[in-house]
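The following blocks contain the structures, represented as structure tokens.
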Structure 1
Amino acid sequence: MITTGTREFWFATLALALGSFMIFANVHMTQPLLPQLAQTFHLTPLQASWSLTVTISMLGLSLLIYGSLSDAFGRKPIMVLTLLGAVATTLAISQVETYSSLLILRGLQGFFLGGLPAIAIAYLGDEFERKAVLVAVGFYISANSLGGVTGRLVSGFVGEHYDWQTVFLVLGFSSLFLVLLFIWLLPASKHFQAKAFHPRSVLADMRSHLQSPLLLTAYLIGGLNMMIFLSLYSYITFVLADAPYHLSTHALGMLFLTYLTGSFASAWSGRAALWLSQPICMILGILLLMLGTLLTLLASLPLIVSGFLMNSFGFFLTHSTLSSWVSQHALQARASASSLYLVFYYLGASVGSFYLEPFWQWAGWSGVVGASLGIFAVTLSAALWLHFRHKPSTQVFSSTCV
């Protein structure tokens, strides 16, 4: 088994961190480009947001497939194949001229991008000793959020000075370099034991998770929160690109630096769980989401940015706590339970624009805020229900952030 501090440990950890960085940079790359795509292809904000929606939804659905496939056919081969597929589709998108072609390839890209997130933790569990897993997961999770922020920043900077096709070209070749490093650095599996692929067993585990009120409530809170959180960033780009702000594509990309407070919240959530119950942590996070969203109604740009800093902290505090809650309350097949949580999480992200668009058309940003607060009220009520159903436990689980 790979132990902490060894050459193999650092090579494998760096490989998975680079792969994670590349995945989430590609997932979120179109978000600062939404106003530019809308102008180029004569789209509504909802139609432009499909360039993100289709990728996230396909990534979420793919999580149901790759984990079981890797149990049967191996970890590294599937991760390598899916990473190469993601690079190929990124480069192919840089050559398309119609929005429909872009959407088709973004969907295929999302399907490939789900390979590494579905398998990485299982690879660590196979090859690393327990202490080494805990250290490596910390680096891996940090790379998730850092990749998402960097992808948006690069996209905003390149998109301002060139065009959206160049963004895909730059990120495509950058991703290829990272994938080659991944292939070279990641050690081949030595302790993997293939298991027969039994779809009925997989479906039975998922049905069992969905029949658990505690798990199902956590899934719904995570999915609904993500549905609003990500979509707020999409719609605010249209607000800030218009009068009186007139922010450039580069400046819009800088807005996503507010995500960094989420990294701090994820790390802090584990400590908070030592003296507060997990449902209370969720409640605090959702209240911060509501307060930050209300703050964006003020016309001042610094206050809008402050609202999103607060939103990011509140969202990731709740998300990381929910991830730990799922691990703690899954009575069997914990990996399957966590994967199902991520499916709700990503599918929630993929439908947010469809929910908010009528409110945007009706009352602009004020309508979006009002509709968002309605959903947060639902998730707050669900977290309160978990609080009253909660039985304290002395076991502490590490948090995750995607």
Structure 2
Amino acid sequence: MYKVWKIINNYSLLLIGGAILALVWANLSPEGYHHFVHLALIEDFFIGAPETVNGETHRVLTLHYLFNDVLMALFFAMAAKEVWEAIILEEGSLRGRKAAAPLIATLGGMAGPVLMFFALAFLIWPETVPDVSNGWAIPTATDIAFSYLVGRLVFGAGHPAIRFLLLLAIADDAGGLMILAVFYPTGELAPQWLLLSFGACIAVFLLCNWLPRRLDGTNPASPRGTWVRENLGSIPYLAAGAVSWYAFQEAGIHPALGLLPLIPAIPHADQAYGFFAEEEADQHDLLNRLEHALKVPVQIVLFGFGLTNAGVEFAAIGEPTWLVLFGLLLGKPLGIFLMGWLAAYPLRLGLPEGMNLRDLFTLGCVAAIGFTVALFVASVAFPAGEVQDAAKMGALFSFGAAVVALVVGRVLRVQKVEG
């Protein structure tokens, strides 16, 4: 049973299953599907999507809001954990010169799709520009999990391009989180609420992390830190996380990002083994223990996310579909290749040993899989309706980048390195 679950977890089969089920359901019974997705779980609640009736606004907790705005916060927290460790730890992958080339390539991987999106919109479908322009950020996304899996199929587990890909994908996630926070507010902005979020996170850091270590000083027994760990555990951090999430909702910033300020406050390990490293399961710091505890729940959340977001009728395919799709399939590889070349040669930062320009272009094709994050951005970039559904189709079709990457890798004779 463990081996079966490991396959399901490693290949995100629950997310894929949820997306396929949603597609089938939405095309066989669209009314039934949309009734299910927007089912009101609790009316007039303190969390939920705002609805205005007779001039009065109240919140309704729907199934869609539960997965997209509440539970997906766990997914983004796990992504933020990897970004934070990559930045803060001494051997973190986003520190120093070794991260420079992937970071510059990431800029190309985000700018290229945006430029391609608008270039196609203005040149081919200029009449659609006012309707689709808000979706510019959708093709900037890279799905870390699926890109990693396809990358291993193309390059092999031991190829230096895999590490480059993961660095790029982590940086891409960090950029995507900032884009969501800045450009896609969920309502009228009330930034004063962020004081509550940051206040809760700073308080829990000072009282449960910094202060016990300060009082223990050089005492190897760490009595106060041990007491906090054994008697309070994760409870103060869960409480601070709930407060931070609520503050983001009230601030008008997408609440799925509400746990991000909490990540730096949680005690973390002194070393990182890298993204998807199994060795992290043996780490005993609270941040890694929380991530390990969340892996199964997050897979279930991703199933629900796929089920409540991927239900698009094939009739919805239209201009936004192709703008998103070609932004990913064309803009992403070209942007990564051009900026990666700039970093490697004119800027003399170089590529990892054993990696060449053919690998760099193929890597760009792998990174064009937007899927999970692209679906998420599409759901917040447009209101529910034809444009959103068409854009979601583009995010779903970006799975085709896997086939493109495999073909490109074969044509360019990319050498697989197992290990």
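Every number here is computed from the coordinates shown, using simple stated rules; none is lab data. Predicted model, so just to flag it, every value in this text is computed and none were measured. Cβ atoms are built from the backbone, for glycine too; each structure is taken alone.
I have 4.6 for distance in nm of label points 7 Å out along Cα→Cβ at positions 15 and 287, calculated from one of the structures 1, 2. Which structure is it?
Derived from 1, not from the others.
Thinking only about mean count of other Cβ atoms within 10 Å over residues 119-126, which of 1, 2 has the largest value? Can you show the working numbers first?
Values: 1: 20.1; 2: 14.5.
Largest value of mean count of other Cβ atoms within 10 Å over residues 119-126: 1.
When Cα extents along the principal axes in Å, for residues 175-374 alone is computed for each of 1, 2, which one produces 58, 46, 32?
Numbers: 1: 60, 44, 36; 2: 58, 46, 32.
The value was obtained from structure 2.
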The highest value of relative contact order in percent (Cα under 8 Å, 6 or more apart) among the shown structures 1, 2 is in 2
Calculated from one of 1, 2, log10 I(q)/I(0) by the Debye sum over Cα atoms at q = 0.06, 0.09, 0.10 Å⁻¹ reads -0.22, -0.51, -0.63, and the structure in question is 1
Taking distance in nm of label points 7 Å out along Cα→Cβ at positions 135 and 359 for each of 1, 2, the highest value is that of structure 1
If distance in nm of label points 7 Å out along Cα→Cβ at positions 23 and 223 is calculated for 1, 2, the one returning 2.0 is structure 1
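A value of -19000 was derived for helix-only ellipticity at 222 nm (-39500 (n - 2.57) for each DSSP H run of 4 or more, over all residues; to 500); which structure in 1, 2 was it taken from?
Computed on structure 2.
Given 9, 33, 34, 18, 6, 0 as the derived value for P(r) over Cα pairs in 10 Å bins from 0, in percent, for residues 39-206 alone, which of the supplied structures 1, 2 does it correspond to?
Numbers: 1: 9, 33, 34, 18, 6, 0; 2: 8, 25, 31, 25, 10, 1, 0.
Considering all the candidates, the number was obtained from 1.
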